[in-house]
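Structures incoming, each one as structure tokens.
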Structure P
Amino acid sequence: MKSFEYGDKEISSLDISITVTSMIIGVGILMLPRELAKSVNGSDGWISMLVAGILAIGVAWILAKIAIHFSSQGYYVYASAAITKPLAFAAVLLLSLYFLSFCAYEVRAIANIAKQYLFETTPVEVIAFAFLMVNVYAVSGSRVGLIRLNILFIPIVLLVAVLVLLFSLGMVDLKELKPFFTTNWKSLAAATKTTAFSLLGFEVVLFYITMMNRPKDAPKAVAIGVLIPLVLYTAIYLVCVGVFSQLALPEITYPAVELAKEMQIPGEFFERFESIFFTIWIMAVFTTTVMAYDCTIYGLRSLFPKPKHKTWVFILSPIIYLLCMYPKNLSDFSKMSTFISYEGLVVSILFPILIHTVAKLRGVKSDAS
């Protein structure tokens, strides 16, 4: 008799694909159309999204290929053999701090948006605290259960997103998508950078590779995990341009949520669909936040194995809360986002590539065979 696949502590390539998709889909898509509209003319943002998507899929593939080499021993052990323990300690610590800041950013973002659309009279501090406590409860449990929770949530999130797009098509003015190919390369490059940052999240493979039952399938699984958000982001961007126009988009803080407000459902069953949309989208942000939280603990436990999992959960929760409350306004919050994006580029992509290069040169033991 075949064993129950979800009864063990290993994850499949499908699990890792959905995990990457869930990690990427968060608050970024709610603001991305606005950021692209600031840089490009017409609907030329799709060009930047295509370029950024190809780059992200390529980098994700490379990172997963590298991760195969430490699918059993783990990132810290592999890095220690390649660049000495002190340097490996610093690299993994910085990666853990990146996930910590990522988690804090998501908590603050969801608090800001929830206050604007759902809880107008509730202080941001209270919303952030409540959301963080839900994450604390979730991350205190089984890691593999947490990963498989994505399989339950992501179909619902994608279904709602597709419904918003379908019911918004009737409002799209094709004239607003013009002119085509009029944006200069510098502006396209700036938009490409913005999009590439919004596709970060695939770096979870550096930690979760050790849980895969078939690590060799990781590159393909991660690439698919990046492709799904890319297609969704592009569709939402084009519909937002067609509905709101390129000139109006820069003035709309959260275009994707406003799109849900404007959509027309036959029969008028829902008068405030944006509330339903945002409530469902909280599920996506929840999975992103809780996995960033979990990856922080994963990294820190590889450096400091003595404290138990739950001990780390409660040590980190006040730090996350204080960090998410640091931005005083939207300008500070935007700066925080930019810093985290560059931080991720360095510690979760550049460092692993450099470490693997040194490991190859030094002939470090690899788990790939």
Structure Q
Amino acid sequence: MATTAERVTTVVTKIIDGDGHIYERDADIIPYLRGKYPEETLCTYYLFPTLDGWRRGLPPRGHRYDAEGWSQFMDDTGISEAVIYPTLGLAFAYARDPHWAADLARAYNDYVHDHFLTRNARLKAVALLPVQDPSAAATELRRAIHELGMVGGLLPTPGLTVGYGDTCFDPLYAAAQSLGSMLAVHGAARQHGIGINIDYVGADGAQAFVLAHSFAQMSQFTHMIFGRVFERFPRLKVAFLEAGCGWVPYLIERIDRRTERTGRRLATEQVRNHPVYFHAELAERQVLPLTLSVVGEDRCIYASDFPHEPDDEIMEVLEAFLAREDVSQSAKQKILCDNIEALYALQQA
């Protein structure tokens, strides 16, 4: 029986993973902060803010999450390239000291460059940015792109004190547009800020997982649409990741209904006329074809979420998607490859 990797090329030219993760550890990043902070200060508390007090420090046994582990995963699944994101860094916006945020972002990015990008040419990375100071974030994005070879910047949603539609982020957006770099709006399993607090919905975290990612994406998407971000920066590439795409048709129609009274379909116009991308969860049955009909085949990308999702489940989902008859061949090629290349400018990287 053919493996997942062997079946890939019978359907698409190749698969690119648009959003995977690493498990960064304080001990690995502390050496990149030495010289600026006393050793005892760095070792007293965690470097990164925590999301919500839930234990997340022990990934499953039997897996490697370093560059070599990623190579094995890609070989098993037939994935040609992957773009990696942080795990602890998803809570980065909770950091309140902008100077500390800038130093920690720089240290994380240097660590990822040295331990992943230089050890596995198939891996690309999105930079951690000190969004607490958008001008500093713009500076770090330029450095990450030019000096470290990274392919984008992270806009974390947990912990924000202001939405990404605010003009205070214009220096960062201007820099990203000038660089041709993407920015990724990425949530996490819990959210606070911008009116979202869902800690009460179940002690096991399952309900929070269901709601947190989608609520965060809907909040930031709405804020950016009404903030005219994509009109003011027409070449800015933004991706909304890790909430699937089922929320997209609903929210686009809801925003359009609100703005039609002014003679405009604000959400439809901005999504169709600007490079705005959405994470398509391949197992979405009813809503994936609907989303493709609303935003077009050029706006959805694949992401494995490895190692946050089990290897075997990732492979099962991939195989089922390759066999789907309700998604066109051209859409499969774009979701699994072409759109990811366009979003991250991988052919130029």
Structure R
Amino acid sequence: MLTKLIIENYKSIERAELDFSKINLLIGPNGSGKSSVLESAEIMGFTKKYVSSIATHVSNNRIIEKLGSMAFFGNLVYNHETNREILISGEFKNSLISTIEVKLTREQGERKINTLASLRSSIDVEISRIFHILKANRRIERRLHGVTGNTYNIDTTNAHQLFYYACYRTEFKENIQMIREFYSRYGLHDVRWVPTERPNEYEIIATTPEGVDVNLADAGAGLAALFPIVVALSFYPEGSTVFIEHPEMHLHPKLQYELAEFLLMVLEKRNYQLIIETHSEHLLYGLLNAVAQKRLEPEELTVYSTRKERGKSVFEKMIVHEDGSLEGNLSDFLEADIDAFLDWLKA
């Protein structure tokens, strides 16, 4: 579980110190710095994707990696001031990893990883096991190909392949049941794959209350768009930290609100930590309602309101009360909704 993330000099973030709990929302308008938090986490966890070379030294319970130059450093450093150093630091609990610190300059960098025990497998495997990022580029095609047996490196592009692989394997019965339980709430029962007339091609099918089989891609854009998220969150290893980018994409307001119920279900069954970048006040209200109903403790929900001040990202931690109310400055786009409602009342 990621308990603290410190970011310095990355894009519009000069400095941010974010404390995380069980389920966390970064909510605010476009360009306010939400995406930079997810990007920073990805750089911290999957550094190899961003630097030219890595030389690793292991000493006791510390791993030190000397990093080569970082592509496009001038575009990533705060205010394009290339004399600055980018710092991304994370603290963890209930994990073999206690801290990760990444420092990057124009010429070189360093990643330090402190562990609680000598890792038997590589550090990258351990990080990929506990640390996951679900990007917004997700969809489901009408017809699909391929099979995978990989239950760690799941993303929004291969979730359907994992579903194909797991559907008829007894060790994944509980995972498949979670997926089917979610879709049955919307009248789509027995979600499954069926082969088409072409070799190595299949469809994801569900049965309606009328007994009609429908392709999930045709069952509604919102429910189809959720499939990669629902599958991934049903299969990640228990105790994982999962970053999710805009889970509300393509969802109508009611489904955004009800998405909170699925997130609460996976929290209970899989013991995840969720860190969510969102524009959705409906998702926020769904989680606050869970607090009001005593199904989620106030300290288990952390909400950061994000905004820009003079070109600099500001993250304000809001106070969640036991009655589900929220104390703090609302982001601009939430204020716009309230202003529009008040204007409508006056009309």
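Read-outs: derived from the displayed coordinates by stated rules, not from any lab. The structure presented is a predicted model; accordingly, all values stated were derived computationally and were not measured. Cβ atoms are built from the backbone, for glycine too; each structure is taken alone.
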Note: helix-only ellipticity at 222 nm (-39500 (n - 2.57) for each DSSP H run of 4 or more, over all residues; to 500) at -11500, derived from one of structures P, Q, R, originates from structure Q
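P, Q, R: which one has distance in nm of label points 7 Å out along Cα→Cβ at positions 88 and 256, as calculated, at 3.8? Walk me through the intermediate numbers first.
Details: P: 3.8; Q: 4.4; R: 2.7.
Source structure for this number: P.
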